[in-house]
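Read through the structures below before going on.
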Structure 1
Amino acid sequence: MAVLCMALMCAGSVRAQESSAQRREPGTVSFDESWTYAGNSAIHSGTAELYLASEEAGGGRKNVTVCVNAGHGTSGGGEAKTLSHPDGTPKVTGGTNAAGEVYSIAVSSGTTFLDGATEASVNLQVALELKKLLLEDGYDVLMIREGDDVQLDNIARTVIANNCADLHIAIHFDSTDSNKGCYYCSVPDNGTYRAMEPVASHWQEHNRLGSCLVQGLQQEGTAVFGDGTLQMDLTQTSYSTIPSVDIELGDRASDHSSDACARYARGLKAGVDLYCSAAK
């Protein structure tokens, strides 16, 4: 089933010329405790890395920074907890943490594929391929994780993205085993949740980005689960102030060969193109 990428206004999408991506110098990005919501993070001693595209890349630098967040991969992340929502209200849907929980696991360990591969390792493989494709086409890239472990919890990752990127894509696979296809975690249709900041100001752009990513994946041959969405109250979404989405590329029964990971990366890159082109 085709998933249409809705048109969007530039003011609600890629805001490189505004305050969303404050850092434009390449190199290591450390967590800044003065950033909004930083005080809610429990694990933040790690660092991210910002890469700038060459002026000769693609059609030249696009001045758009994409945060590529390879999900999981934080040793000890399952032993710490953080506020599910910045205002301390409980979760409105289940997931890794149950609906009604005020505190959520800081970073879960992720699932394991049927052949024993860890989700964290496959997420990273896709993330590294996506980084390459984005840089080649003129996008700057903020990499949250480039190795097996980074000491940044879900809030820290989101806060860094909020301050150093224009888009935030967290790469995941579901824990089911039906080879269900891809979908994005959409913002729950819950009035209280959608009225909470920063969700209230950004939930529509989160959903638009997710829709574009699923369309890009579908164009590259990835099967789509249902209508490509699953409503989910996530820590990432609850703290994001830029277009941000958790994209589930499949589940623990899905193909995660090198060829498949390259295909997922091409699909995600196509989705980024769709989202950004709609903003012009």
Structure 2
Amino acid sequence: MLWENLREEEFKEAIQKSAGLCIVPVGCLEKHGQHLPVGTDVIHITEIARRAAEEETACVFPSMYFGEKTGAGEFLGTVIFSPSLRLQILKETCDEIYRNGFDKILLYNGHGGNQAMISYFLRSLLYEKTPYSVFDYSLGSDFATPKKILNEGYEYLTTEDRKILQSYIDEKKRFGHADFIETGWVYGVRPETVRLDKVNQESNLSTHRFDEFSNRRINTPFAWMANFPNSCEGDMHDGMNERIARAMLDYSVGRLCGVLKFLKEETISEEYKREWLEKQRPHSK
């Protein structure tokens, strides 16, 4: 169920059918090489969420495009909000979702750069002691890798498709950003926005400028941007097609369905939350 498509009188039934679970796709607007659109990180998760919510009933809130991209202002199409505003948008969005009757909220993240922000946001809700629960599940938690796709045994994949996927494994191709997997997700959703002929237009190789920082386990927000100045990381090769893209989507939809089913049925988080809130009460004198 898409929140924006529901009529007012349909919300009570939507809350009941979804067991009070609402999904919020969270991404960003950023460059993904020259072959993918800047909305990549929202385009794929929104469609995966929609398909999963049809199979394992949940309500999908309108997607949030404005994630963490503070360091990428040199690229056209990037939109950057202040950290405080992003956190405030997340908080007020969750407040409003709860006010409308949903008490379990899943932030479905499609952009790796959002992870620290979302983790901090979830911790901040402990301070707020909100009456609702918020969970975080990232698309990157279970990438639709060629190996996993082959293991699923999708019957619609041809022998040639399987050779393409196997070559990714045999040649030890790297994952990254705007890579084979992200290309497949978007190609399966909006093929008209993907330019496969531009896959290798810019280098996706590291400059290695900040390798010594990584070797010493020193964290800096400049490292990835400096090492991959074209906002593209990971290997690509010829062979992407509609069947492989479909398999990548089917894999990710299936995994999200499992997450939705679990969250709708589990009671542990609410039980512990009540215990935790009781522990936070002021000690009597």
Structure 3
Amino acid sequence: MTLTARATSGDPIADGRHAYAQACLDDGDPLAAADLARQTLERVPDWAPAWHLLGRALLAGGDRDGAAGAFREALRADPADGLGAGLDLAALGVPMVQAMSRAYVATLFDAYAPRFDAHLASLDYRAPELLAARLRPAGPFRRVLDLGCGTGLMGAAIRDVCAWLGGCDLSPDMVAAARRRGLYDHLAAVDLETALAAEDEGALDLVVAADVFVYVGALEPAFDGASRALAPGGLFAFTVQACPEEQGEYELGEDRRYAHAPAYLDRLAAGRFNALTMDQATLRRDRGRDVPGLVVVLRKA
């Protein structure tokens, strides 16, 4: 999927060269793609998509240092990073404070929304059903917040045990798709920290996040927000991809998703949550392989 921070440079000649460069890269000719991307940048030197395309072409041609430089220029031209240049730099081993920007996630899922449900079905995606199986015996719930609700698959799995169900997602198109399901009492196109902060302290009985933290990395803000918004005894339920302890607290994998270590989750939970379950499970399949994960349910102390 090709993302663009700005659909046009404002220069038709530059746009044409950029389109030819993308076609060359798609056809397996990174050298020609890089040359055309440079020609594009001669006309529009501050256009982030051209820098990002140059980086991808150089990387495909084996020039990792050149690619890193081009991705840095893409970030300079588009600090919000709707193209995911920070993610590309992280994949090259360049330390990033926030590799996966909110703008990138929103752009990615706006483009993904029309085929989201069908694509997940093809991957045998199971996070909502795995979470619902663990949550239903604890219901019904008075007030629930579905973080990163997407098109509403998690909401559909637990709506009948929720008196009030709210949802949030960075992608406006995802939120629009969830709204069409007619399941949610409130929806907002905001990040999870903002959604949690909008809740009164102790207002929620359940905070749920199905296949969301793979796009987050550091989970301290999510744990802080959930702890504040949940009533004593309330549940914080989520899935993560699992990484071995020796890899550290979390890591960005080749699939460009974050995986988290159980010890990291235990550390974040300590003193404010009690673990009810932390079960190993297959969350989905990717390129014919099972994706190992954890299904976690914590109770607010």
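When FRET efficiency 1/(1 + (r/R0)^6) of positions 42 and 138 (r between Cβ atoms, R0 = 41 Å, to 0.05) is compared over structures 1, 2, 3, which one is greatest? Top value of FRET efficiency 1/(1 + (r/R0)^6) of positions 42 and 138 (r between Cβ atoms, R0 = 41 Å, to 0.05), among 1, 2, 3, belongs to structure 2.
Which one of 1, 2, 3 has relative contact order in percent (Cα under 8 Å, 6 or more apart), as calculated from the coordinates, equal to 12? The read-out was computed on structure 3.
Throughout, read-outs are computed from the coordinates displayed, never taken from laboratory work. These figures come from a predicted structure and were not determined experimentally. Cβ atoms are built from the backbone, for glycine too; each structure is taken alone.
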